[in-house]
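A.B. asks: In the part that follows, the structures are each spelled out as structure tokens.
Just so it is clear, none of the values below were taken in a lab; they were calculated from the coordinates. Quantities reported herein were computed from a predicted structural model and do not represent experimental measurements. Cβ atoms are built from the backbone, for glycine too; each structure is taken alone.
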Structure I
Amino acid sequence: NKEFWFHEVTNKSVNDAIGAIDAIEDKKIKDFLRICLSEIIREVSYCVHNGFKLHKDKKKVNDELFFDKHELLKKITPIIQRNTRAIKELKNLDNGDFTPKVYFQDSRVKLESIKENSVDLILTSPPYGDSRTTVAYGQFSAFSSELLQLNSLYDKAIRRLDNDLLGGDTKDIEVEDFYDKSLTIRNIQELFLSRIALAEDKKEQKRTRDRLKDILSFYDDLDKCLQNGADYLKKDGFFVLVTASRIVHETKLHTDIIIAELGINHGLKLKNIYYRDIHNKRMPRKVSATNVVGETTATMTEESIIVLQKI
């Protein structure tokens, strides 16, 4: 759908750039330049650049924003220079004492090549909620991923990525499943179920029920990740998660507390929770969460750093 997202001049410039990159024989240089091009591909499109989701920017369209070869080269040159410096710095850090292993893996699935009780530290930043309704990682990276010819998990099309991430596969979860795992989730369930019972029409009931499914599906998937991580950790090893608590239907979901509660079930003891402001936000401060004109809801402004220890 290139004609929809790019001006015809930009389209030709990008195609010519891809052709020039593909003519290079050295695969490492070819991959490097594709990655550099992928960094600016969203910016030179008609897409709104400062958000996550794929929305057309009316100002870009009205201004008929386009990039000819010279403008595209001007845009990509500082990216190439910055990434070249980064590679040189990385080479200086590599002293040969440590060889990283990289796994392309779904963290909800146990990885047999990582032995149980073998890991000292897990440091991660899981999604803040299901990707479709919170931070749309798949939509944000769609142009770059397609340029790099990537697939989603399990060789699915990259545009399915948001559905393949945590909570993306919405499923019916028995209300009682979390009752003994997390008091906070139990309270969220009971609140949403009471709203469903009090809803004045079936449309509102369905909307609230669907949001509850989204919430439970996400925390169910996150719980699987916590369980696998706990199995990998050595005794006294640390599990550190950086996350934030989103607001759904004007209800703040305290993900930091939920993680601490779920962790107890897997032998993970809460040591501390640190808080910090999110200074650089791509997500706007307020969004329309109800689709009612004029009604807005605040978005996440603070992150939690949750420190768990295996006991």
Structure II
Amino acid sequence: MTERLMLLDSASLYFRAFYGVPDTVKAPDGRPVNAVRGFLDMIAKLVATYEPTHLVACWDDDWRPQWRVDLIPSYKAHRVAEAVAAAPDVEEVPDPLEIQVPVIREALGVLGIPIVGAAEHEADDVIGTLASTSTVPVDVITGDRDLFQLVDDSRGIRVIYTGRGMSKLEELTDTAIVTKYGILPSQYADFAAMRGDASDGLPGVAGVGEKTAATLLAAHGDLAGIRRAAEAGEGMSAGVRTKVLSAADYLDVAPRVVEVVRDLPLPEVDARITAPDDAELATLAKAWSLGSSATRAAEALSARA
């Protein structure tokens, strides 16, 4: 069996499950379990389709790290439900989803899937570290385009992008990134910093969209090269030069916010897939009315054990 590590961007997936599965099914205590069931169905499909031997659920221990906010105060600011001093801010999460998150964690435990997070860091950073240090090929499962920067054919790292839905999964390789954006994966963080991302509160360089950012990177290699060319007044129009120079303060810090951390001191976990215990699974499924979703996830994992 060829070894392969699958890394789940957990919050990205359970948010998608919550909005994609009707909330008509309830647990005995009355709480909806649509996100739980949808998340388990995703695991079943992903494991059956991409056949990993190792699986980790990567977690947002801090979805909006203060060090990123210190660099760009608008970072994810529109998603803050409550600011908390000396602790992670509370993210705006629909109540019917929030009460399902503990059940998702319980289900992962019963399925034998380790949960890995890191203080003061996002799941993206956990994924970046695990992917960068893996000795086997890696599939990153996410709806977050920022993780495209990790794609690396030479190391067997690809992104399975869920942004268009589970029925239209996209496999992002070096060639796919070049075809899609006209840049290399190694240029993606600089590309994203210039383009900006309203969903993350990143303003980008005013007046510079994806096409201009890609053209600049093709001509100058990276953001540092673009800024040197702008300062020298070479290799770009006067209008673009003005836009780049005007964004100097933002460009001083944006790369650090966009780039995922790749060297976190993470705990060692046994990520090899194992067959779930039938009795524990039955108890879980009955307690939360998870029905066939739990069964499908367990069957997919057992087939890879």
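A.B. asks: I have 1.3 for distance in nm of label points 7 Å out along Cα→Cβ at positions 125 and 149, calculated from one of the structures I, II. Which structure is it?
C.D. replies: Computed on structure II.
A.B. asks: Of the structures labelled I, II, which one yields 1.07 when Rg/Rh (Cα atoms, Kirkwood Rh), for residues 61-116 alone is computed from its coordinates?
C.D. replies: Answer by label: II.
A.B. asks: Assign the value 17, calculated as relative contact order in percent (Cα under 8 Å, 6 or more apart), to the correct structure from I, II.
C.D. replies: I
A.B. asks: With distance in nm of label points 7 Å out along Cα→Cβ at positions 13 and 253 as the yardstick, tell me which of I, II scores highest.
C.D. replies: Going through I, II one by one, distance in nm of label points 7 Å out along Cα→Cβ at positions 13 and 253 peaks for structure I.
A.B. asks: Tell me which structure, out of I, II, gives 2.5 once distance in nm of label points 7 Å out along Cα→Cβ at positions 157 and 205 is calculated.
C.D. replies: That value comes from structure II.
A.B. asks: The value 22.3 for Kirkwood radius over Cα pairs in Å was derived from one model only; which of I, II is it?
C.D. replies: The read-out was computed on structure I.
A.B. asks: Taking FRET efficiency 1/(1 + (r/R0)^6) of positions 197 and 221 (r between Cβ atoms, R0 = 30 Å, to 0.05) for each of I, II, which is largest?
C.D. replies: II
A.B. asks: A further question follows. Assign the value 0.30, calculated as FRET efficiency 1/(1 + (r/R0)^6) of positions 21 and 269 (r between Cβ atoms, R0 = 25 Å, to 0.05), to the correct structure from I, II.
C.D. replies: Going through each structure in turn, the value belongs to II.
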